[in-house]
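So, here's a batch of structures to check.
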Structure 1
Amino acid sequence: MNEIDYIGNLLNSVLDQDYPNEYTEIIVVDGMSNDGTKEYLKNLKINNLLILENEARYVSNAMNIGIKNCIGDIIIRMDVHSTYPRNYISTLVNHLIDFPEIGNVGVPCKTLPANNSRVSRAISFALSSPLGVGNSYFRTTIPLNYKSVDTVPFGCWRKEIFQKVGLFDEELIRNQDDELNQRIIKAGMKIHLLPGPSVKYYGRKDFKSHAKMFYQYGLFKPIVNKKIGKITTLRQLAPLMLILYFLFSLLVLFFSLKIFLILIGLVFSGYFLSSFIYIISTSNNLGLIFHFIASIFLAHISYGFGYIKSLILRSVNKNLSISR
């Protein structure tokens, strides 16, 4: 959609790749932007640039439009809120060539602040922390060697993969990559996370968009679980447990204010203590601690509310505005 603030940096990092330019095609799928993004793209003089429109505006639709219109044998997804090191494409392509059994490959993702505000910096810090995203390896870990995982950021596939397992599920506006990766694994192929190079991804700039994003992740996760027939990771249940804990605490309130306060105090003491230890051990930037705690708590509670809502309704209205 409206990405005029980011599209230039993305294209610069694409054009600066060490992979031969004559062997690439750059497909930009515009989600009906109205901020000048489309006009900016049309004024560029890039020979291998193809601009397409996505009237549905969602990521799954955009990916499928790009896949159907590309002529190459290998497809690499590069999202606009990110910048990529010079050897990004060559690293992924070479790994696919060396490991023909691989269905998808990616690299770690380093989350950067959208701006220099304390809120934005805390959000990016939270998204790189096990406290914020659990054991999401590509966000928190740089492996020493390639590692088989359940998902990677963005992705790199042979085009023939989509003939075997199908395209992105257009019912999903979030978690569509998780669902596709499970189909790839079910088809007998592996997904590899490489030691590097790392992609730089820009996090949300405020608490509202941060919470909205995680709410939508939680909202669509049960739908993905239903489609693939299982719960893929235990970490997705932690926010649900947090919501249930708060509901139980509210029930206790009818019988004892003291016990209620103890239960609530235990939660927030845990958030504070774990955040304090994490910040001291990683950055020593204690000035961010309260914004950091807020970022983590909002992510957990928003995801949990979305998850519960999806379980209760058993379906989700797709007409949601996406947090960009």
Structure 2
Amino acid sequence: MVLIRRSEELICENYYDDEMKTPVHLSIGEEGIVAGSIEALSNDDPIFGTYRSHGIYLARTYETDEFFAELYGKISTIANGKTGSMHLTSFENHFQGSSAIVGASISVAVGSSYANKYHKSGLVTAVFFGDGAVDEGAFWESLNIACLYKLPIIFICEDNGLAIHSTQNQRRGYDSLPDIITNYNCKVFKSNSTDPEVIYDIVSKSRKIAIEEQMPVFLNLEYYRYLEHVGVNEDFECGYRSREEFEKWNEKDPILLQEKKLLDQYHLQKSEIDEIYHDIDEKIMRSIVRAKKLPFPDPSTIYEDVY
């Protein structure tokens, strides 16, 4: 969680130098969901994400060199600077990709899950998406076929209550998403916890159900998006949400909550936690310095790997 938080905070600090050649959709406030989920999944389980997938990439790979190289538009093993923040992949770590198109990765993840079942691989596909993606027809079509074919897939809805700036009561003709999905042949779990250990338990249980019962699981996991939809700023003066709302959620910030647990329950010393921050900050800063020094791809390669 600290790797994700500090990577994104340092993106904020460096973004206005105008050297990162990509828009960014930051996930500050969401770290507990990603960290708990990735830890509960097998390292071989395929995972898919959306344009807000820095956390997924970092939690699955724990590497920052290629991550920042891609954000800076430089030569990288991700996509040689061609995709930037919104289309991250790490095939060797089974992060199959993310997409800038809302809901686009959901149906692809269902295809991955079908392949897992067909080949009897024993793997579970997990797909992360925001609650705005649920307003897309592709979500309901994908959920329906996953239930019909009894596929081992976990739909992880990272629910911040917003589709860009639109609240749920402005765009939905129903009250409860989990209540509707209980009518499908899948298991449904809901949580508003920011504790990664709670999320870990939910996803562990979900993975077991998906494998043993060969059926989809839908998770509705609530969190709060600390910054604007796209970019590195706060936006509490824009009229669609209030700072008071943020302050309420910030009382159970996932990282502060976990720090308190480590100190009070697991008896870590504050110096040990400070060392984690120090080591991670050094790691990230080395990656940023490296990314700035790397060359851009040769212009002659612009049409390579484009389909």
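Could you figure out which one of 1, 2 the value 19, 52, 28, 1 for P(r) over Cα pairs in 10 Å bins from 0, in percent, for residues 30-85 alone was computed from?
1
Still on this structure, please answer the following. Which structure, out of 1, 2, was helix-only ellipticity at 222 nm (-39500 (n - 2.57) for each DSSP H run of 4 or more, over all residues; to 500) calculated from, if the result is -15500?
Values: 1: -15500; 2: -13500.
Considering all the candidates, the number was obtained from 1.
Supply the structure label, taken from 1, 2, corresponding to mean count of other Cβ atoms within 10 Å over residues 158-165 with the calculated value 18.8.
Of the structures listed, the value fits 2.
Taking log10 I(q)/I(0) by the Debye sum over Cα atoms at q = 0.08 Å⁻¹ from the coordinates of each of 1, 2, which one would give -0.40?
1
Right, something else. Rank structures 1, 2 by distance in nm of label points 7 Å out along Cα→Cβ at positions 214 and 238 and report only the one at the top, that is, the highest.
Biggest value here belongs to 2.
While we're on this one: I have 0.60 for FRET efficiency 1/(1 + (r/R0)^6) of positions 62 and 110 (r between Cβ atoms, R0 = 25 Å, to 0.05), calculated from one of the structures 1, 2. Which structure is it?
1
Which structure, out of 1, 2, was relative contact order in percent (Cα under 8 Å, 6 or more apart) calculated from, if the result is 20?
Of the structures listed, the value fits 1.
Every number in this text was worked out from the coordinates using simple rules, so none of it is lab data. Being a predicted model, the structure only gives us computed values, none of them experimental. Cβ atoms are built from the backbone, for glycine too; each structure is taken alone.
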